[in-house]
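Read-outs: derived from the displayed coordinates by stated rules, not from any lab. Values in this document were obtained by computation on a predicted structure and should not be read as measured data.
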Structure I
Amino acid sequence: MSKKVADQIVEMLVENNVRRIYAVTGDSLNDLNDAVRRNGKIKWIHVRHEEVGAYAAAAEAELDEDSLACCAGSCGPGHVHLINGMYDAHRTGVPMLVIASTIHTTEFGVDYFQGTNTIKLFDDCSCYNQLACTPVQAPRMLQAAIQHALHLKGVAVFGLPGDLSAMPAAESPTAMHNYRNNPVVMPNETELQQLAGVLNQSEKITVYCGVGCDKAHDEVIQLAGKLKSPIGYSFRAKMGMQYDNPYEVGMTGLLGLPSAFHAMHEADTILLLGTDFPYANFIPTDKKIIQIDTRPERLGRRAKLDMGLCGDIKPTIAALLPLLTEKKDERFLMAQLAIYEEVKKNLSTYVNDSGEKDKISPEYLAHTIDKLAADDAIFTLDTGMSCVWGARYLHATGKRKLLGSFNHGSMANAMPQAIGAALSNPGRQVIAFCGDGGISMLLGDLATIHQYKLPIKIIVFNNRSLGMVKLEMEVAGLPDNQTDMVNPDFALVAQAMGFRGITVNEPDNVEGAIKEALAIQGPVLVNVMTNPASLAMPPKVEWEQMKGYALSMTKLLLSGRMDEVLENVKANYKHINEVL
């Protein structure tokens, strides 16, 4: 039998270290699926929803730099289902190939059943997006798609009509090898001298790190030691910068801590390293700000800069260090570290209050998971309140990894990301922090977890509400409306899917349930009834937010929801002390 285009595609994927294709098979994907089966070197992972496949592939791409992650969707609805995960992957900047199989070429342009315009559909969430129509085009376009994904760190879409998959393959006249390059990018000598001059003249410097510092942990520590600078970091940078860091003052931003916010606002110079921190209202406007990033188009788009430099953080710091004069005055640094110690004491207050029946403290739950989890655990966090508790209470070890929808902010990401993490990292502990709203969206793929016997531990922070949305409405002065969740028994749902489910109603049972879940070899879902009134206050609380919150409580009182007001006040009285 002559080689089909589908066989050629699978061979190219194998050569480029693709290990899995996450997809729901069907019609236009069937020939590709069959080629995967016959080849035997790639696994077809049968997800229940293409969005899950896209998230799982993105997680694999983020965790394993040596592989190219791949997902696929068949014509029409399968394309549309992919989009949310594709947006997340593209904004995160991970290399991912999307095979968008579509209707037969003979049906193009006649409004055929399940037809979509893949070029228009995927244009905003991809760095490459083309549709092959002939056997000669197919390998060349696939090669180009892979090159774009690897080198531009984004989503590349390879459009594949169903009839093209079954056609006889044609050899390409161009190179089929994909080159993996790692050039060293750094500022030139003059720019480094100017940067050193500014830092040598500055008295109070705060270093703020993004995910671009992940491979430069030791260099950043050396830099802070020489400058006597506190180190703040973004959420994505936490696992790379928190551990073995005597200068850390925590995160800032919506989920951050007052200490990092304070360190940035008390400095006279802020050094932004490998970060595209999006929240301009957390960055002071009256300081000297310097930004270094590998992508120069990002420079200055979040704050007004005094200097904007292009470079990888690790080699840039290595070249900068000999040009710096070591500072002797440690007063600014020690003051910020002292504030951070007080903030950590306040965080412990929430941990010590474990809650009551059906109102378990989510802070206590997150702290317990952090305490019991392995040193090299992989955590995935849903967007929303469970993300807050993970941000505040999970600690870095130098081996742990943390995944979330940090740039796209989508609900329901944690469980799908855990699937990709577990498949690509067998033997490592994978723990998903899921909100009840998030897990409800994609419950069907619990069956995927059971089918592949993935030892994922799903912890549902079940506060019976859309907690973050509720908080957003309250600080805007609105009484929350339609944020309550009437949930199924998630533990029973897990059991119906074929694996262990545990429900925890009492705080005293939390630690035992987490220990039991972690000890079980296969998948486990732990459904924890957390306190719906627990709030997460940002590091900077505006007067308008306080006024809005008070106004929303007044509206609740006037509407007769007295019990709810009392629960909010009782659950969050500690925050009042922080604000005051």
Structure II
Amino acid sequence: MEIITNVEFGRMINAAAQILTKNAQHINKLNVFPVPDGDTGTNMSLTMQSGAQYERDSTETSVAALSAAMSKGLLMGARGNSGVILSQIMRGFTKYIANFDTLDAQQFANALKAGAEAAYKSVMKPTEGTILTVIRESAAAAGQTAAKSNDLIKVSKATYDASKKALAKTPSLLPVLKEVGVVDSGGQGLVFVFQSWYEVLSGKTTQDDLDTPPDMAQFDEKSDEFDAQVSLDPKDIKYGYCTTVLFETGKGTTYDRDWSYDDFYKDLSELGDSLLVIADDGLVKTHVHTENPGAILTEATHYGSIRWVKIDNMRDQQQAVIDRVAKEQTEKKREPVETAVITVASGHGVAELFESMGVTDVITGGQTMNPSTKDLLNAIKVSGAKKAIILPNNSNIFMAASQAAEMAKVPVEIVKSKTIQQGLTAMLGYNPELDVKENAKEMIDQLDTVKSAEITKAVRDTVLDGKDIKRGEYIAIVDGKIQANGRKIRDVAVNAVKTMLDEDSEIVTVIYGSESNEKEADQLVKAISKLNSDLETEVHEGDQPLYPFLISVE
């Protein structure tokens, strides 16, 4: 095979989106920390889905134009650092082929090299042992093979083989990966992309193999935030019930089939679309849009015992959106502010805390729900502000925030808060009377005045930071490092606070999540007070998921 036309290119992009979606949970589990919200696979999948949607929507027939559409979709849909780097790889790839109707082997290899160069430039401090190593060595192998052969099957196989080799050595390049015993998650995602490309070009994957692609919101820069939703008539929704089921395999009185991911996925794909199946240690969570939720439940019961079900009528939801927007459009529009302060948070209590401190816009998100570049741009646009400040509250959102700042039509400053606690403390430095740059400087200065602890449960056995951690134990992550672990949450939290206290410590704040309550928080505060009777303590309801306690020491 010597030429990639628009047909093969389209299949390559959609196959990449499909393979990342299918393997999202596998990639998520490669997270260094054994926390329940690893999200690299989710981020790369959603990013690639956005690129594939743009490519499918394009009516162009040249590879250059389709690649440009794909690249824009990736840029707008980029989530998390892995998604942003993936978008930059494809952006470099696209720039190189900007004038090509088709691609030959050498052009394909050169485009991969351009993608690698763009990826390295997008990261302030490039680190080997990551997705960067994988793209660089894969592109080099593609170039070496293309110099000897014009067969794209050979070139794509060399690319895929090199990506696997590069991935396998990431633990030797990044000590923390070796300590935990995993390969780099972003690099694994890129290996899957190159696998899908090789399988398309070699004929192992054909158009018939590509399932109905997942639904993606249509992005239109000329429309307001509601246009994509309002333009859809509820009657035009083909599959009306969004059905999510969690079940345990091999359990229950209805169980009569041994678990098979491929069989279950195939059976459900015939009952609807937007299918996602995540299997992890005997638990399976599936999401599908269907006209027959009962059939989905029946399929699940063949494999095990249902633990949880959620069914939403999307036609009713869509009508509610239309009604709400119609009502809002008749009311007085929101008064624009001079400076919008935009933050990312999960949990109604956490959102209310930010709003009480002067945040104007809260984007629901965080771990597992990293907002895309488009989400952040929309927040800036809808605010109507002349300037904006973004508080990401998560280092995995920094790169998407930077892309949004570059694309925004108003000046945007980013205060790189890594935690909810840092974000709240940063707001102590905010003064609406100051210039946006001065405000950002004051807020950044506040970040070093707080120490942050996140208490959650380990989802696997591991040895990390010198601690032997067992699945199901509580762990305390203090400013990015696991400081305590054990079976009793209060003991773990108190031990974490011990490591955070110093002679300047004055205030300890506990924010309890949806998996805790006020009583448990009060008991924790009493235990913390015994460490130092001079400490002031505060308790707030955050309602954040997965993290029973967020603790700050100032």
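Have a look at I, II and say which one yields -14500 for helix-only ellipticity at 222 nm (-39500 (n - 2.57) for each DSSP H run of 4 or more, over all residues; to 500), as calculated.
On the way: I: -12500; II: -14500.
The structure behind it is II.
Kindly point out which one of I, II the value 1.28 was derived from, the read-out being Cα Rg over 2.2 N^0.38 Å, for residues 19-266 alone. Before the final figure, lay out the partial values.
Values: I: 1.28; II: 1.09.
The read-out comes from structure I.
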